[in-house]
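Bear in mind that the values in this text are calculations on the coordinates, not laboratory data. Fair warning: this is a prediction, and the values are worked out from it, not measured in the lab.
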Structure I
Amino acid sequence: MRILRGDGPVIRIGHRGAAALAPENTIEAMRTAVALGVDLAEFDVLADAEDVLVLAHSRHELPAERATLDDALAYLAETRVGAHVDLKQRGLEPRLAAALRRHGLVERSLVSSLDWAALRDLRTEEPRLAVGLSYPEDRYGVAGRPTLAPLLAGGLLALRRVVPALVPRWLARAGASALVLHHQLVTPAAIARCHGLGAAVWSWTVNDASTAARLSEWGVDAIITDDPRILAGSGT
């Protein structure tokens, strides 16, 4: 599986399946994303109260139609689409690696996390697995709340100036082959720094076509979106 776009089009990733079009983190959302031609389906994974690995952003956001990790991987294994697994809890690394092996998806997957140590543990469990360090943390879902957008933009503007200088340390610390950045932190300088180190830049969560087109022109490797339709016919 490619994580760098190279000379090709941007890699298209459906966020939580296709969260704008179907209930997020469900098989229905993944089916929708696959039908719209994504390259990977992104979904969140954690352990529920019964210690079952399920698709959910948090234990407070369990979908009504709950899907297990095995459900999701079994579905994707029957398609050409890869898995972008966003790991929400530390300590699940051995079980996640084993599940990816069981479904034959290790080489069609990237696992991302905010926790650099979890990513290093995953690489120890499965050296073939690509991992991506996510940044920054959005614990309260501010990025998805339009009324808080100005506040978020101000904080990210200050951060984006320092990201290129921090990239080498971040990637080395996590053993990561990709940086999974909020789209307002992505700059040509950050992309160039990552590419110089052989690492990819995946951008989240991009929900308008003009932003997607700009990021694609800058050379971002992948765009993660709630609505994969925005990537159709936009030069990406």
Structure II
Amino acid sequence: MSRITLDWADYFREIFVNQIEALTECLEKRILSTFDAIEDEAREISEKEFERLGLLPGPYSDDGERAEKAQEAGISYYQTMDDTRQGILNMLAAACYHLFEQQLFLFHRRGLLNPDEKRELNAKLSKGVLKIETVKDRLLANGIDIGKFVSWGTLYDEFRLVANVVKHADGWSSKELKSRNPDLFFRPGPGPRIGTVDKKRVYQPLFGEGLYVTIEVFRSCTNAVRDFWQELSSAIENQQ
């Protein structure tokens, strides 16, 4: 069994944490900002549609009919863009968790295994996938119980489920997540909630339907990943 070297603590803080922060900055400053003007864009589409319909013969010579059709065009555009924005939030919440998994697996391979164990792992991976519990057990054998980290419950018990729901839609992860955080299954905004969470079906979370990750929820995920690497860094330092 390989002993965890102290330089991994620095690697977590300097590389892994920076990767998560880059993902957060990309979403907040580069992606979501492109949706700030969709209301104005929808209004412009309605106006152009009103003008276009006025050039056509038939029922659209009536201003009321034209206005109704033009408004429908604007609303359809707005709803599509808003669903797209929600889908991106859902997708990047899942990406945040899967990036965490990939970071953990990279550390497992390079920091916890000796050469013989790496070859054995490669043989096993040809027949399956690496489980996060495997890494957890190996760390426990090294005297570190990540299951007791403050960040672990948020990451493994909630955002693992979020990532699974984004990827697979309705299923066992959806059912379990509903019991843990039912708010994620109701569209944010004013107005009464319609229906009960048990009846909510998740069909297209990648297009913003059924699962509604907010920017606050996304930040909670990135903060949990950041906290995890800080906790693991401290645990390694305390062993030296």
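When helix-only ellipticity at 222 nm (-39500 (n - 2.57) for each DSSP H run of 4 or more, over all residues; to 500) is computed for each of I, II, which one produces -19500?
II
Matching task: 40 is the computed value of percent of Cα pairs over 24 Å apart. Pick the structure from I, II. Please list the in-between numbers first.
On the way: I: 40; II: 58.
Source structure: I.
Kindly point out which one of I, II the value 21 was derived from, the read-out being relative contact order in percent (Cα under 8 Å, 6 or more apart).
On the way: I: 21; II: 31.
It traces back to I.
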